[in-house]
Structure I
Amino acid sequence: MKVAMVTGGLRGIGLGVTKALLKDGFAVSAMGTSSPDKVQPILAELSGTIRYTQGNLDGTQDRQRFLDETLAAYGRVDVLVNNAGVAPLVRMPLLDMTEESFDRVMGINLRGTMFLSQIVARELRKQAQGGVIINISSLSAYTASVARGEYCLSKAGIAMLTQLFAAELAADGIGVYEIRPGIIETDMTAVVHQKYTDAIGGGLLPIARWGKPEDIGEAVSLLCSGRLSYSTGDVLNIDGGFHLRTL
């Protein structure tokens, strides 16, 4: 049985990814900040082999413990899905952004992803059986939102991180990919739900609907299927066509 590690794997997009991987027969090791008691009802509803580590992606010891507990439970790892991320606690104009907000968002979204990828990549290289690393970024990697600049910067960093790891690990048979979700219906977008619903109704997207976590799960499933063996470093835009430039 192949094993997938998923950060933020029991809520929002991450839960959609976890469900897709369980359906595909993976054992899933999920990480999140919620207490085990809080996530137990979610775990009970899932069908398949799954375990949970409580931890903070920005914590060095927590990242190592996530990998160690995964290996102790399953003996191997085949896939890492870097999904966990945070938005600013308060949206504010770019010229008012605080260093504290910048450090928090970059520390989790980029720093945490970088160094978790590093230790998992070392393990994949040691196992010498290939593998897949998938980074969930955002259309914010290239779309300027001046009220949440730290988030955009973190996701642009994820785009380059993907390229770097793809180049480093290609010779090891480890594929590295970036998925750029668009407007996905999760708790993170709840505060702007009406704004985006109106925008979609007004023609913002060629595929005129909200994205769902399962849309991202299906993309992860494809990238983990082994059917793209002559590809690495590629970007999948799962955004209803938002990235298209039309006249």
Structure II
Amino acid sequence: MRIDVLSLFPDFIAQCAGVGVVGRAAERGLISVQGWNPRDYATDNYRRVDERPFGGGPGMVMLMEPLGACLDAALAADPAPARVIYTSPQGVPLTQAKARELAALPRLVVVCGRYEGVDERVRDFVDEELSIGDYVLSGGELPALVVLDAVVRLLPGVLGNEASPIDDSFATGLLEGPQYTRPAAFRDARVPDVLLSGDHGAIARWRREQALRTTLARRPDLLDRAPLDGADVRFLRTLGWTGRGNG
């Protein structure tokens, strides 16, 4: 997969994309990440990329001319069809399902805003807007990196254990349950006996029940749309869950 990021701070994107899972994926040739700076496409002597908004108001707004020229150059750099994303607090929430959808594409182009925002006409040139939460950041770089990480880890061959993304929180519609490793006892805290039993069926059921317990306690709203079987519902009933009617 090729990912192009339009940002006034492409070095920041490159540094962050060079570490961890994303960095290893790039080293193995599974992805390529290219930064593009709209300032390189400004035509005035000051390489201006922002201006005061029409009608007055605080702050500065990113200019469409250098941003549009930068986007044109990024799209022309590769013939593969690209999904153009603008990171914005007004966008639809980034979810695990959305990350899986994006991971199936050959190419992404992510546009990062700055200052008070981008000229409204940017929306004429993007395919969708994504938000990583109901808050405002100084720019779109951090959301772009969140999108990048969420997508790249789902690509085939990126993670050492192909089952890892399947067990993640949200992958099954539930939060992930607790995980343990050595030692079996740490001070007064012990690993649950079932995990040491060798009974893989019992372990699988325990993990499922812990995921249900954690989701009910922390994100009960997820249970309204999570795929639940009869055993799941019966277990949740023992915890006091009253969702999905009386079934």
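Taking percent of Cα pairs over 31 Å apart as the criterion, which structure among I, II has the greatest value? Display every interim value, and only then the final one.
Numbers: I: 20; II: 40.
Evaluating percent of Cα pairs over 31 Å apart on every structure, the highest lands on II.
Each of I, II could give distance in nm of label points 7 Å out along Cα→Cβ at positions 40 and 192, but the derived value 3.7 comes from I. Assign the value 0.15, calculated as FRET efficiency 1/(1 + (r/R0)^6) of positions 48 and 160 (r between Cβ atoms, R0 = 35 Å, to 0.05), to the correct structure from I, II. Computed on structure II.
Quick check: 3.8 is what I get for distance in nm of label points 7 Å out along Cα→Cβ at positions 104 and 208, calculated from one of I, II. Which structure matches?
I
Here distance in nm of label points 7 Å out along Cα→Cβ at positions 56 and 232 is compared for structures I, II. The highest value is that of II. Taking distance in nm of label points 7 Å out along Cα→Cβ at positions 8 and 96 as the measure, the highest value among I, II is held by II. A value of -13000 was computed for helix-only ellipticity at 222 nm (-39500 (n - 2.57) for each DSSP H run of 4 or more, over all residues; to 500); which of I, II is the source structure? Answer by label: I. Across the set I, II, FRET efficiency 1/(1 + (r/R0)^6) of positions 88 and 120 (r between Cβ atoms, R0 = 25 Å, to 0.05) reaches its highest value in structure II.
Across the set I, II, distance in nm of label points 7 Å out along Cα→Cβ at positions 112 and 224 reaches its highest value in structure II. For the set I, II, ranking by mean count of other Cβ atoms within 10 Å over residues 32-39 places II highest.
Between structures I, II, where is relative contact order in percent (Cα under 8 Å, 6 or more apart) highest?
Comparing I, II by relative contact order in percent (Cα under 8 Å, 6 or more apart), the maximum is at I.
If distance in nm of label points 7 Å out along Cα→Cβ at positions 152 and 176 comes out at 2.5 when worked out from the coordinates, which of I, II was used?
I
A short reminder: the numbers here are calculations on the coordinates, not readings from a lab. These numbers were taken from a predicted model, which means no experiment stands behind them. Cβ atoms are built from the backbone, for glycine too; each structure is taken alone.
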